[in-house]
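Trainee: Read through the structures below before going on.
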Structure 1
Amino acid sequence: MRPGTAFAYPDKGGGFTKTLLRGRSARVVVTMGMPSVLYRLWFLGHGIAGMRRSILHFVGISPVRETLFGMVAGASDATRAKWIRHMRGLGERAR
């Protein structure tokens with residue numbers, strides 16, 4: 001997210017920065033120790049919202065999709081395999 005790559009400073013006359021990554025999309029994948037539903041409801045997804053607003057939209061990336069996996073530490077091998085299949089499916093659809 002460096003100047004000249006992701007955004008450009010305004011000309012000498014002032015104004016807003018120019019977004020250089022317009023037309024691109026992103027998927028934020030988050031793993032956490034708490035249930036993902038609790039994160040969305042109690043914390044209102046503030047970490048992801050901050051990243052979306054302050055970093056990704058700032059440089060022109062939109063849409064931003066998110067995938068949350070909660071209770072990772074106690075997950076079974078079968079659950080982890082399901083998550084990996086899910087992410088592989090998302091990757092194949094993105095091609």
Structure 2
Amino acid sequence: MRRTVFFDRRELNRLLGFYGRMVAAGEWRDYAMDALPDCALFSVYRRTSEAPLYQIEKRPEESRRQGAYSVRAIDGRILRRGHDLARVLSVLEPKRMRVVD
């Protein structure tokens with residue numbers, strides 16, 4: 001029997017923190033989370049009635065090969081994969097919101 005995949009507390013804190021920054025910047029307005037047998041999804045929307053702009057996926061079975069995390073665009077393209085969630089999310093960071101020393 002397969003177990004359902006979820007985001008853990010650390011991952012959720014990272015995702016919701018990033019989501020909050022994007023909402024404050026006016027980029028995103030809504031999100032949805034799904035827990036499926038093979039992956040966990042965090043989908044972000046510009047408007048509630050639209051298809052998701054991006055989906056952040058956690059697929060534990062891919063963790064050894066390409067990394068458990070990936071970001072998919074609305075057209076299905078994988079924008080980035082990796083083992084580190086913060087690094088994978090950086091592909092969605094707008095240029096004007098970069099951290100400066």
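Trainee: Given a computed value of 17 for relative contact order in percent (Cα under 8 Å, 6 or more apart), which structure among 1, 2 does it belong to?
Mentor: 2
Trainee: Assign the value 55, calculated as percent of Cα pairs over 19 Å apart, to the correct structure from 1, 2.
Mentor: Only structure 1 yields this read-out.
Trainee: If helix-only ellipticity at 222 nm (-39500 (n - 2.57) for each DSSP H run of 4 or more, over all residues; to 500) is calculated from each of 1, 2, which structure is the one that comes out at -9500?
Mentor: Attributed to the structure labelled 1.
Only the coordinates and a few stated rules stand behind these numbers; no lab work does. These numbers were taken from a predicted model, which means no experiment stands behind them.
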